[in-house]
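Take a look at these structures.
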Structure P
């Protein structure tokens, strides 16, 4: 008995492992040997290519393509129509499956609608990629990026709020009251 829900129009290929409480909606295709964690929500018209791994509580909005080589950790948000790539120099007539590059999206990161993540560039934990951004480099944890090519414009908390650092390099999340420290161009929560 399945412990997850899949709409009758969804296609789930052989060898997939899908966690309890996950929902897979209209016209989505989960290709062979994918691992999808618990309590994920896969929107309509999503393609998850072979051997992709999604952690627990990953939210994939409508029309997203997740290609082989992508790993999303827990609590990742993938906005509508965003896309990953997996080959740096694709050509229709040249097979480059041996050149797929891995991209990791770390815990709690959010990627906005219509953003593009060029392969081989990891997305740091709790970072925020704005709608339409084109990511062409590594993204540090807790950082905020927008534009094409994406540029860093600030820092965010685990709740996704912009952080304003004082003279001591400390900031407070207005929603969670969690304190953060900025040191050596890195942000981390103060325990």
Structure Q
């Protein structure tokens, strides 16, 4: 009888230890995943702020009759594409992040072309409404960068944890997959050529 109690106690202790290992590792994965998911909402909010500023910029610029309509059309179309591309926070895999980023990069490129074209219009550059909107857009771009960097830090922490042994085994059992990072746009490692 005493032997059976010792064996049963040993089995229970072993099962409890295994449970603690799995539960502890799994809970830590959840604790690391949730801040990254939450930060994703901050990234989307910053991008939404930029998208919300664009109609005001376009309307301000439209007032200048000679302004190139094709440039404005490109900005409006890029905004529509960027705002239609969303990524569910529960599915932040590298492919989805890359698609989202590509749509946002298209909008960034269209905005850059718009701002370069504006250089030809001194009256527009002096317009107080436009100057305020341009300042807000600049601040928003900085916010986007900060939120993306915070997101990448949280994703790094999570991805590192789930790749370590034995965490990788537990992550595989519970389908906890690696999250994607924001990466620099292709070609951004080359400095732009400035010609006067």
Structure R
């Protein structure tokens, strides 16, 4: 699912994909202000819950850091249960006066589930286990869906190729990737 179209956020592509016993999450490194690239090697992914959860964000950096910290707290509170922690975070995000103002979206995954979290209270699990968020998310998502059926490509190869395709199309996406993976 792509949730980049109505936000106006620029400078991020996050792709999450599950295949062959692996979940791979990648983020590009580009940060822009208007039409200027201010950083090309930003890290938009973070491991949480002792490394068992990978989270990527699209949106305002300070807001994303706040959400990473809140999700980490929810994961501790709910013994690493990602789905439950995400639902509780989404409730807070939607109802808390401070959190409601945060402009970010998250893609999170563990060995069992991949989810999209938004400030509107959405916690969505895509049926095809592929998530694309951010300004280049739709391009990366489309490329990953086209490549997923190629048996000779593993999850990491698909993610790398899909992100390269997105970087070739979206002016707010670059080819300096951060990539994290989990075996399941």
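Readers should treat all values here as calculations from the given coordinates under stated rules, not as data from a laboratory. Computed from a predicted structure; not experimentally measured. Cβ atoms are built from the backbone, for glycine too; each structure is taken alone.
Once distance in nm of label points 7 Å out along Cα→Cβ at positions 62 and 118 is calculated for every structure in P, Q, R, which label goes with the largest value?
Structure P gives the largest value of distance in nm of label points 7 Å out along Cα→Cβ at positions 62 and 118 among P, Q, R.
Hey, Kirkwood radius over Cα pairs in Å derived from one of P, Q, R reads 17.2; which structure? Each step should come with its number before you reach the end.
Numbers: P: 17.2; Q: 20.2; R: 15.9.
Going through each structure in turn, the value belongs to P.
Using the calculated result 0 for helix-only ellipticity at 222 nm (-39500 (n - 2.57) for each DSSP H run of 4 or more, over all residues; to 500), pick out the matching structure from P, Q, R.
Only one of P, Q, R returns 0 for helix-only ellipticity at 222 nm (-39500 (n - 2.57) for each DSSP H run of 4 or more, over all residues; to 500), namely P.
Can you spot which of P, Q, R the value 11.8, 38 was calculated from, given it is Rg and Dmax of the Cα atoms in Å, for residues 54-93 alone?
Working: P: 11.8, 38; Q: 14.4, 46; R: 9.8, 28.
Source structure for this number: P.
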